[in-house]
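Engineer: Structures given as structure tokens follow.
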Structure P
Amino acid sequence: MKTQYYTATSLDGFIATENDSLDWLFPLGDVNNSSYPAFIADVGALAMGASTYEWMLRNADTVAAEVGSPWPYTQPAWVFTSRKLPEIAGADIRFVSGDVRPVHQAMREAAGDKNLWVVGGGDLAGQFHDAGLLDEMIVQVGSATLGEGKPLFPRRVFSPTLQLTSVRQMGTGMVELRYDIVR
């Protein structure tokens with residue numbers, strides 16, 4: 001079982017615009033021609049921040065048109081927030097706040113022998129890293145620059161902590177980098 005931060009970033013290191021838009025990302029590749037289908041098959045639980053969850057709410061119609069449901073996950077999800085957020089009917093979502101460590105333990109129990117996915121944002125992934133709980137970063141880098149926005153991973157992490165394990169070109173607009181996090 002691994003705790004993984006699987007995400008996409010612009011070439012200049014932003015996962016979303018300053019307004020939490022991902023519109024820059026979708027023209028760059030086809031999710032079905034990426035590692036995502038195999039990745040999600042091995043995920044047993046996920047964690048996301050409030051901004052990521054709110055993006056899902058704002059784009060529920062688009063998500064439903066693509067996957068048949070406004071919530072694309074069958075796995076239990078923990079949403080970190082300090083606010084009251086709307087629920088999605090039929091989705092296994094648990095709203096939490098505070099330290100990631102007890103939530104990580106609950107996620108492990110729910111996931112069985114499958115992996116845990118820190119969906120985003122970057123600061124939430126950083127909190128898992130700071131607690132010594134993040135095992136791998138899988139970053140798909142797109143051929144777009146945003147100039148500003150939500151940073152990929154707002155932490156200072158120096159080698160040899162991140163060890164590159166693979167590089168995969170995905171068409172002409174994306175590359176996937178995989179890093180193990182060595183403690």
Structure Q
Amino acid sequence: MKIYTKTGDKGETSVIGGVRLPKHHPRIEAYGTMDELIAWIGMIRSYEQFCVPADELITIQSSLMACCTIIATHPGAKVPKDIAVDDTASLENAIDRMEARLPKLESFILPGGNHPAASSNIARCVCRRAERTLLRLDEQEKTDPNVLKYLNRLSDYLFVLTRCLTYELGTEEVKWLPGKKSK
């Protein structure tokens with residue numbers, strides 16, 4: 001299979017179902033942002049850490065690939081067999097497992113601290129953007145509500161993972177204190 005096809009040289013791409021769309025179409029924006037999120041999860045996976053097993057992050061990447069496939073399918077076409085997203089319960093379980101190791105959250109915290117935590121926080125921001133792009137698409141063409149639910153829960157997971165990575169590596173969370181110097 002050739003990597004380059006030259007079919008997108010004029011600013012269009014094909015989605016599942018054979019329809020060509022402009023590369024700035026909300027459908028393409030949505031699954032493109034999820035693709036970026038998959039890459040950020042890969043970045044997190046590249047760090048040595050003990051908050052979550054690497055295979056859990058691989059499972060999340062795989063679920064996001066399924067989300068991309070669903071969103072890349074034109075409404076007039078069928079989603080390929082064996083593609084579904086219903087893994088929110090596993091995210092909730094992982095959130096509960098990580099939160100049990102963390103101190104109670106009492107204020108907003110400022111991003112940063114260390115590379116793994118900062119990468120996780122960027123992934124959370126990209127996840128929220130993916131959710132917003134999908135909601136814009138949903139206004140035009142109804143989308144799978146399970147994908148929206150998964151992205152919403154994943155952003156929660158990434159927030160808690162950020163906190164876990166901060167504590168695991170012995171970095172202090174910087175609390176946001178409105179009107180005062182944060183520390």
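A short reminder: the numbers here are calculations on the coordinates, not readings from a lab. No experiment lies behind these values; they were computed from the predicted model shown. Cβ atoms are built from the backbone, for glycine too; each structure is taken alone.
Engineer: Computing distance in nm of label points 7 Å out along Cα→Cβ at positions 46 and 150 for each of P, Q, which one ends up highest?
Structural biologist: For this comparison of distance in nm of label points 7 Å out along Cα→Cβ at positions 46 and 150, the top structure is Q.
Engineer: Of the structures labelled P, Q, which one yields 3.5 when distance in nm of label points 7 Å out along Cα→Cβ at positions 6 and 78 is computed from its coordinates?
Structural biologist: On the way: P: 1.8; Q: 3.5.
This value belongs to structure Q.
Engineer: Figure out for me which of the structures P, Q the number 1.0 belongs to, where distance in nm of label points 7 Å out along Cα→Cβ at positions 118 and 174 was derived from the coordinates. Before the final figure, lay out the partial values.
Structural biologist: Details: P: 2.1; Q: 1.0.
So the calculation was done on Q.
Engineer: Name the one structure among P, Q that helix-only ellipticity at 222 nm (-39500 (n - 2.57) for each DSSP H run of 4 or more, over all residues; to 500) of -19000 was derived from.
Structural biologist: Details: P: -6500; Q: -19000.
The read-out was computed on structure Q.
Engineer: Comparing percent of Cα pairs over 15 Å apart, for residues 94-165 alone across P, Q, which structure shows the greatest value? Walk me through the numbers before you get to the answer.
Structural biologist: On the way: P: 62; Q: 58.
Largest calculated value belongs to P.
Engineer: Could you figure out which one of P, Q the value 14.6 for Kirkwood radius over Cα pairs in Å, for residues 30-109 alone was computed from?
Structural biologist: Going through each structure in turn, the value belongs to Q.
Engineer: For structures P, Q, which has the highest computed value of relative contact order in percent (Cα under 8 Å, 6 or more apart)?
Structural biologist: Result for relative contact order in percent (Cα under 8 Å, 6 or more apart) over P, Q: largest is P.
Engineer: Can you tell which of P, Q yields 2.5 when distance in nm of label points 7 Å out along Cα→Cβ at positions 70 and 102 is derived from it? Before the final figure, lay out each step's value.
Structural biologist: Details: P: 3.0; Q: 2.5.
Comparing all candidates, it corresponds to Q.
Engineer: Out of P, Q, which has the highest value for mean projected area of the Cα convex hull in nm²? Walk me through the numbers before you get to the answer.
Structural biologist: Working: P: 10.1; Q: 12.8.
By mean projected area of the Cα convex hull in nm², the leading structure of P, Q is Q.
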